[in-house]
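What follows is a group of structures, each given as structure tokens.
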Structure I
Amino acid sequence: MIYGVSSMTDPLKKVAVMKPSFSLKNADPFKWNYGPKFKPEKIDKIHSSFVSLLEDDGVEIFWMNEDDQGIADAIFTYDASLMTKKGAILMSPGKPLRAGEQNIHRKFYEKHNIPIIGSIQGPAFAEAGDTLWLDDKTLIIGRGFRTTQKGISQLKNIVSPLGIEVHVFDLPVYSGAQACLHLMSLISLVDDKKALVYMPFLPVGLYKLLLKKEFTLIQAPVEEYESSNTLSANVLATSPGNCIMIDGLADTQASLSDAGINVKVFKGEELCVGCEGGPTCLTRPLLRQ
């Protein structure tokens, strides 16, 4: 299979997704830290409508094995591995209930003959939701509850030989260790030089780096960011200037549209807001070019 990713906005050609599983639809909301908007009976329809949007944009869909090993969060395929131009990196999720999820990804890559160029090992944790390709030679990593310094150090050792420059920024505590606040909860690139950001949480160093790289910053409205449990800022770019987001966030959508971004929406509140994972999280990009 042709593969390779080093951008958040280059045209999305191939993506790995996972169908809603028995584990997810029968998950204990308290155990998995799912919110009151979680409605398992609606998840199949939501996920299907999201995948249809991807297909409408010409994205080729690859399905991961439906055996999620009892990990309800495995539907959020972005986190357990990271794709580079040279192959995949197996991550090590920092949420204890997601331990071993990278093995699902390992089997997928082996099946499709995609090389695995490294993995996070031992007492180290890293989730791909805490990573962001600022450009093809710059990887941003968020250090927080899900991604530790040991995980970051290992990840840097894997990508540095590829000529990738790594910048690390601390994430805020916000709702605490049980909640999911990834780097991608603060920022989504929506065009080559445009980013949707939640300014109150944006690290100063990252803010300065974005300005140095001449990005236009589109501010995510505070009220919708809070009411969506941070998911208003999680937007999936399918190509430069074209993105998919959760429906019902009119002010955020208007901010993107005013900045020249074409927005498609899907009714995903009961899955995305309820389970702390947005449209980007539901995908594992395999090829952007």
Structure II
Amino acid sequence: MSEETTAVLKKRPGRLFFTDLDETLLTTEKKVSEATYEALRNYTEAGNSLVIATGRSLHSALAVQKELGLDFPGSYILASNGCLIYDCDARETLFRTGVPLPLTAEIFKMAEEHGIYVQTYTDDRILAPADCEEIRYYSRFVKTPVQTAKDPLPFLSEPPCKILCISLHDHEKQERFRDAVTARFGTEIDTFYSSPYYLEIIPYGLGKGPAAMILADRLGVPRKCTMAAGDEGNDISMIMACGIGVAMCNGTEECRASADVITEKDNNHDGLKDLILRFTNGEDMAFSS
């Protein structure tokens, strides 16, 4: 471990706020409002850490963080649904896992047999089987180069953190593919949705919730000093794991049911601002409305 990393880790944050990006912290226009940004600035200046917890790859998360000025001191990123934990100050990966390469190849083969689109990732690009509607839709906001590769394995030097199945028009077909993959590899992978169109496939037992607790334990931050916010299925484990679990009022019914707190306003109307301020001040918010 570098001296820089050691120095950062010795500065234990008082609190950890884990937040999803899309439809949670970010508006529909992929921005952070001035009021919410000011709340985050006050929160981090008080000695607390912001943790971006996203289904996006690290490359995409870092690009968004820099563009929106979310690179506050003491920040961390849980990328690929928690399969990679990154220390932004030290510029160092603290934890990484992935879907084994033989399993990745089998899932791509099954997707082709089912006539459904899947993609995976290297550290700095998306590996898409073809230039098609799905990758054009997905790549509008992710700020990551695309490599077209029907067989991803020649481009992967290590197991990819996740595989993403995208279906824009046929959810039932996507569910049949999910059922088939789960039946065959259910003890090796977990699947859940991060949007109505995106089916995430990651190693079994991982996710944003387990990753949040790995980071909190590493930093010595007790569970009661953690808060998580999200809107979708891939956020549920994190919402349930943290001391205060927040669901956006614009989130899915399942996500809202998992939370201690549901925001009064949506992601386009500073839904998180007041909760961030209350969390900064150490107010008890559990099971409030």
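No value in this document is a laboratory result; all are computed from the given coordinates. In this text the structure is predicted, and so the values were computed from the model without any measurement. Cβ atoms are built from the backbone, for glycine too; each structure is taken alone.
So here's what we get for this one:
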quantity	calculated
Source structure (of I, II) for Cα Rg over 2.2 N^0.38 Å, for residues 13-172 alone, computed value 1.06	I
Relative contact order in percent (Cα under 8 Å, 6 or more apart) derived as 19 - corresponding label from I, II	II
Structure from which -9500 was derived, helix-only ellipticity at 222 nm (-39500 (n - 2.57) for each DSSP H run of 4 or more, over all residues; to 500), options I, II	II
Structure responsible for 15.9, with Kirkwood radius over Cα pairs in Å, for residues 125-228 alone calculated and labels I, II on offer	II
Computed 0.92 for Rg/Rh (Cα atoms, Kirkwood Rh) - originating structure among I, II	I
Entry that produces 1.7 once distance in nm of label points 7 Å out along Cα→Cβ at positions 37 and 261 is calculated, selected from I, II	I
Given 2.4 for distance in nm of label points 7 Å out along Cα→Cβ at positions 101 and 157, calculated: source structure among I, II	I
Top of I, II by FRET efficiency 1/(1 + (r/R0)^6) of positions 109 and 165 (r between Cβ atoms, R0 = 30 Å, to 0.05), largest first	II
